[in-house]
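Please go over the structures that come below.
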Structure 1
């Protein structure tokens, strides 16, 4: 991933465009790509600031609200598979694309699934 532009360079690019230069001219003047010049200008128009937006961060678990249902499935049927759990969630209107999503939810809850050893 390429490094983001410094705040100073973002500000100078925006100032050049606001001063009458085209975005491509400003990009050439400051030796950045045209897309790197477009982004801070667009951000100033949308938010009033050329500062970059947040990258990354914490997301709430997708299946967090359905923890009770997953516990119920495991209690009712001992050898339930991840596919069967996903099918049960789908019947409840919860679309889960990857089986790993169900697995991570179980791990987060401290539960196990599959055959007993």
Structure 2
């Protein structure tokens, strides 16, 4: 489970949806599919049509993984900070009911507006 006191995923970049598909597919419910996939060097975040899945790769070998399912229906608020002239990264802060706030920091080429539009679609 993610430690919401330090819940931060840094420098996420868009990758192929197949990067974590084999790991997550057995956990999907009927009609669930991947919308977009982001990863750091080791960790990852997968947006499905039902939830956000955070993957925290642990240990030296990376075989141990902590996977946290964050359903869209638990989202209370979200906020974005877009990139600027000197700060090229974007941030998405999502507050989940009963859990806390997670911060996702994306590289400059990530389309954070598209992510927010999808979260809005699922929550409104």
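Derivation of every value follows stated rules applied to the coordinates shown; laboratory data play no part. From a predicted model like this one, the values you see are computed outputs, not experimental measurements. Cβ atoms are built from the backbone, for glycine too; each structure is taken alone.
Below is a table of values for the structure above.
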{"item": "Test item: FRET efficiency 1/(1 + (r/R0)^6) of positions 50 and 66 (r between Cβ atoms, R0 = 25 Å, to 0.05) calculated as 0.05, pick one of 1, 2", "result": "1"}
{"item": "Answer label among 1, 2 for the case where relative contact order in percent (Cα under 8 Å, 6 or more apart), calculated from the coordinates, equals 19", "result": "1"}
{"item": "At a computed -3500 (helix-only ellipticity at 222 nm (-39500 (n - 2.57) for each DSSP H run of 4 or more, over all residues; to 500)), which of 1, 2", "result": "2"}
{"item": "Answer label among 1, 2 for the case where FRET efficiency 1/(1 + (r/R0)^6) of positions 10 and 82 (r between Cβ atoms, R0 = 30 Å, to 0.05), calculated from the coordinates, equals 0.10", "result": "1"}
{"item": "Computed 19.9 for mean count of other Cβ atoms within 10 Å over residues 42-49 - originating structure among 1, 2", "result": "2"}
{"item": "Percent of Cα pairs over 25 Å apart derived as 18 - corresponding label from 1, 2", "result": "2"}
